[in-house]
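I've put the structures underneath this note.
Only the coordinates and a few stated rules stand behind these numbers; no lab work does. Because the structure is a prediction, the values reported are computed rather than measured. Cβ atoms are built from the backbone, for glycine too; each structure is taken alone.
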Structure 1
Amino acid sequence: MNTEPAPGEIWFAELGIVEKSRPVLVLAYPKDSDARALVVVAPLTSQIRGSRGEVDLGKPRWLPKPSAVNMQGLASFDRHYLTRKLGNLTAEQHEAVKVGLRNLLGL
């Protein structure tokens, strides 16, 4: 069984005292051949503003409140901060995140 995070999965990140621990969307997970073992994520938020850079997820069964992916909060950190998998985006939600990222970053 593969327990490594994959893009499109929601994991809980234990960020200690540096930042608030929270659910995050995995955007990229390092391979063994990568120079740095950093995972790239976008945080989830329940403070939905409907702004550019947010993708509304509604109320997934594995989260306590309606939430959105906050793509303006992109971050990278050591992969060991990801402690447990919470769920997966649907194919439609994952595509909406990709489109949102391209629009936000002008790609």
Structure 2
Amino acid sequence: MSAAPALPALNRLVLQAKVQERGAVRYTPAGLPALDLGLKHESALTEAGQLRRVSVEIRAVAIGEIAQRVARLEIGSETGFAGFLTAQRNGRGVVFHVTEMAA
């Protein structure tokens, strides 16, 4: 039995989600705009041949130019987001760092 090929180290998340909450634009110590938000994704997917309903809420942050674009989204609006995952500062849970947003 041969070993499975090693997968490259990736950390990329692409998610269609609704904006549930949005904080005020703040600034990092480096002077970059930053925006905290809550996103919610709901869909129906096929897993192992069975239809599965998926619902997930995730904390997110947008830093830099993207923060200004995300700040213009209305609460309840839905769009596509892309970025990466990292641990929260306290090490409990994950944060989705949004680096791209659908037009």
Discussion item. With distance in nm of label points 7 Å out along Cα→Cβ at positions 47 and 71 as the yardstick, tell me which of 1, 2 scores highest.
Written reply: 2
Worksheet entry | At a computed 5, 18, 21, 23, 19, 8, 3, 2 (P(r) over Cα pairs in 5 Å bins from 0, in percent, for residues 7-54 alone), which of 1, 2 | 1
Worksheet entry | Test item: helix-only ellipticity at 222 nm (-39500 (n - 2.57) for each DSSP H run of 4 or more, over all residues; to 500) calculated as -1500, pick one of 1, 2 | 2
Discussion item. If mean projected area of the Cα convex hull in nm² computes to 9.5, which of 1, 2 did it come from?
Written reply: 2
